[in-house]
Structure I
Amino acid sequence: MLGAIAGDTIGSVYEFKNHKTKEFPLFTADSCYTDDSILTVAVADVILNGGDYATVIQRYAQAYPNPCGGYGARFQDWARSPQPQPYGSWGNGSAMRVSPIGWAFETWDGVLAEAERSAAVTHNHPEGIKGAQATAAAIFLARTGSTKADIRSRIEQVFGYDLKRNLDELRRVYEYNESCQKTVPEAMIAFLASADFEDAIRNAVSLGGDSDTLTCITGAVAEAFYGEVPGAIAADTWSRLDEPLKQMSQTFRAKFT
């Protein structure tokens, strides 16, 4: 889960200023956690404390109404609604917030079922659900000892994503896209082509596109696979979270990592 928040924070300054190279400062004075991290912590809160996803996600969105980068327009309407209903989204918001589920559930079927529940309160389109499930499943596979080849094969087989594309070629043609189907596989390719956690984040930023969400997803899988977020990156990430988000995140990590 820290990997997701670190990725989100690092990617935050590049979302609308795409950076098609791996050479860049990981953190700047403007680096900040975004809605990706806030809603990731909301999902962790449900796992730790119970409640339904719609209620808790809405509560977090209302507690943090103006995050760095903002919320999508349709999600904002949902968050303000007295009776929020799913709105058929295939956007990458379902995948960006799902990482705690990949850590907290102990079976493949359990991970997929819970990922669907977390997504469906907003992103009940099949692609929105698939993006959340694929992300949580990749984290589950990574933390339980699967090789990169196994992760690639399983995610391709179950979810139909093409993860064999070359990172350098993808970087050349990839453009901004907020859909699950054009974010989740690209984030996984960035992880699969990496040598370590930092390299995975640099790969994701270098693709361009919806940088904070790409790096959030990539960072979540990379942490699960490589076993940790490097100390300096972790320290800088923690220092930028407010106290409630930090406490919930650390409580979750103490129980599940």
Structure II
Amino acid sequence: MITGATAGIGEATARLYAEHGYHLILTGRRDNLLQTLKNKLENQFGIKIKTLNFDVKDKEAVKKAIASLKDEWREIDVLINNAGLAKGFHDIQDGLIEDWESMIDTNIKGLLYVSREIMPIMIENRKGHIVNIGSIAGKEVYSKGNVYCSTKHAVEGITKAMRMDLLPHKIKVTAICPGAVDTEFSKVRFDGNQARADQVYDGYQPLKAIDIAEAIYFATSRPAHVNINDLLIMPTAQADTSHLLRE
């Protein structure tokens, strides 16, 4: 099951798992993109895909969607909590409260809402692996990243807590934490301003969505006795949140 599967890391991850023969539950807000991806991957790889059209911020929609899954779709081996976003780029005193709420509701509460519905299924099935998509922003803070960084620090803490609490149930928990990845991330942050988003990646080679998808698949394909707790993945040109080599 992959949340936020309609673009970027989620879409690349869906394609990679389809290539490896996984049946997929794909979720997202844009149903037309979900259906396009479903048709493409089913036709290309001969796998089955169930789509669930909801916003992870909507607690009742999450509950309703997961409850709708028939028995054949409840054998969930892997949950990839990928849905997330950044909104705005202001000094904290100038931040827009609606941007803060969007990030908190999606990156923290949305991850919790989805996980809360799936964890009991995994416990009942006595197996499972949860992958939370974190960020370098969950390990360091950068200027004007204040609330976004805070949400990803929360994901870091939630992931560690999950690993402890789910240990008796033998459920694996992994954090995959990218640096700069060229996806819709910056376009969303800057309210659709593509020119400003492009400036974020000018002068260096950022990560691609497939780079993170491959790391996710690697983590979930380890033997039963191996858990990848935490992977921090950066472009070669990026040392930390604030140091980039632009040429």
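Read-outs throughout are calculated quantities, based only on the coordinates presented, and are distinct from any laboratory measurement. Since we're looking at a predicted model, the values are computed, not measured. Cβ atoms are built from the backbone, for glycine too; each structure is taken alone.
Among I, II, considering only mean count of other Cβ atoms within 10 Å over residues 21-28, which has the greatest calculated value? Intermediate values should be presented prior to the final figure.
Numbers: I: 12.6; II: 21.1.
Going through I, II one by one, mean count of other Cβ atoms within 10 Å over residues 21-28 peaks for structure II.
So Cα extents along the principal axes in Å, for residues 85-180 alone, computed for just one structure, reads 47, 23, 19; which one of I, II is that?
On the way: I: 39, 32, 19; II: 47, 23, 19.
That value comes from structure II.
Out of I, II, which has the highest value for mean count of other Cβ atoms within 10 Å over residues 37-44?
I
Quick one: Cα Rg over 2.2 N^0.38 Å came out at 0.98 when computed from one of I, II, so which one is it?
Label of the source structure: II.
For which of I, II does relative contact order in percent (Cα under 8 Å, 6 or more apart), calculated from the coordinates, equal 20?
Considering all the candidates, the number was obtained from II.
Work out the source of 0.90 here, i.e. which of I, II gives that when FRET efficiency 1/(1 + (r/R0)^6) of positions 165 and 205 (r between Cβ atoms, R0 = 25 Å, to 0.05) is computed. Present the calculation step by step, with values, prior to reporting the outcome.
On the way: I: 0.90; II: 0.05.
Of the structures listed, the value fits I.
With helix-only ellipticity at 222 nm (-39500 (n - 2.57) for each DSSP H run of 4 or more, over all residues; to 500) coming out at -12500, pick the structure among I, II it was computed from.
Here the read-out was taken from II.
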